[in-house]
Structure P
Amino acid sequence: MKKQLEAIKMLLMDVDGVLTNGKVIFTNSGDEIKEFDIQDGMGITLAKKAGLFTGIITGRESKIIARRAEELNYDVIFQGTPEKSAPYMEIKKQFGLSDEHICYIGDDLPDIPILRRAGFAVAVANARDELKSVAHYVTEKKGGNGAIREVIELILKSQGKYESLLKKYFE
């Protein structure tokens with residue numbers, strides 16, 4: 001697993017059930033509400049500081065997702081794409097990466113084709129069993145509750161980058 005993690009240059013993920021707990025709330029006026037874990041956000045910030053690319057491929061389309069991606073400076077975002085293989089191939093081409101350079105995190109059936117290709121395939125703890133069976137790693141944390149941070153720390157520690165990123169917080 002360490003060799004797989006050392007090769008990672010990009011972190012790609014689904015949103016609902018991965019960056020969120022998978023629940024979507026609609027207000028009476030039709031607005032959508034999603035919750036994002038702040039520690040996952042800090043993980044994305046650390047990944048970016050370590051030089052990793054970050055991206056989202058999600059089947060649903062939402063202004064909230066676009067806003068969160070902008071806040072955290074994601075490198076790429078594909079929304080409204082329930083078939084995720086084409087965006088995945090486009091991202092690889094755009095960034096000049098091969099499968100071995102990509103960590104993909106998912107939770108449900110549309111994520112399986114990418115999990116089967118990615119160099120490091122991750123299923124969150126609350127993922128469907130079918131995903132867990134093809135993943136290289138299953139998180140201890142659930143999606144929307146620190147799973148992203150868990151994966152990022154695993155990658156950064158394997159690449160020897162984690163401790164140097166923390167120094168500024170202990171000076």
Structure Q
Amino acid sequence: MSSETREKDGWIESVVSIRRCSATVKGGRRFSFNALVVIGDGRGTIGWGYGKANEVPPSVDKGVKDAKKQLKKVLLKGGTIPHRVEGRFGASRVVMLPANPGTGVIAGGAVRAVVQAVGVTDILTKCYGSTNKLNLVKATINGLTKLRTKEDIARLRGVEL
């Protein structure tokens with residue numbers, strides 16, 4: 001499924017995937033849906049959610065509600081990231097590189113949804129290993145939360161720049 005993006009109440013909501021699941025019952029098959037949703041404010045806050053329901057719209061709403069419970073802050077440098085970073089989750093690895101202004105977002109579907117929701121406009125990415133959308137979203141957020149500024153690193157090391 002393609003990524004659907006909409007803006008609502010200052011949040012950028014992006015539906016990364018919608019999957020259909022079926023349970024075989026006496027009268028035939030009963031279908032349910034699960035939605036993977038990414039939300040961000042476009043200024044460095046990001047969250048992901050997973051919702052399940054018998055219809056698509058309620059599953060997306062549940063995913064958004066779940067995403068708002070687990071928001072994380074990300075350090076950005078203008079429209080890109082401060083340095084190269086690698087995020088990992090399960091068998092998925094996402095390498096993100098800062099890019100010059102005008103480059104755009106060079107990323108696949110799941111990673112693109114995350115970096116656009118967080119507010120990055122110029123970035124280069126590459127995925128290695130598993131391309132499971134849920135694991136890619138988690139790996140991307142893991143990498144973005146590892147970002148640090150020069151001042152943070154200097155303070156942590158106890159040295160002066």
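For which of P, Q does relative contact order in percent (Cα under 8 Å, 6 or more apart), calculated from the coordinates, equal 20?
Working through the options, I get structure Q.
Can you rank P, Q by distance in nm of label points 7 Å out along Cα→Cβ at positions 126 and 142 and just name the one with the largest value?
Q
A value of 4.8 was computed for distance in nm of label points 7 Å out along Cα→Cβ at positions 62 and 102; which of P, Q is the source structure?
Label of the originating structure: Q.
Where does the value 19.4 come from, among P, Q, when mean count of other Cβ atoms within 10 Å over residues 30-37 is the thing being computed?
Q
Each value in this text was obtained by applying a stated rule to the coordinates, not by laboratory testing. Note that the structure is a prediction, hence the values are computed from the model and not measured. Cβ atoms are built from the backbone, for glycine too; each structure is taken alone.
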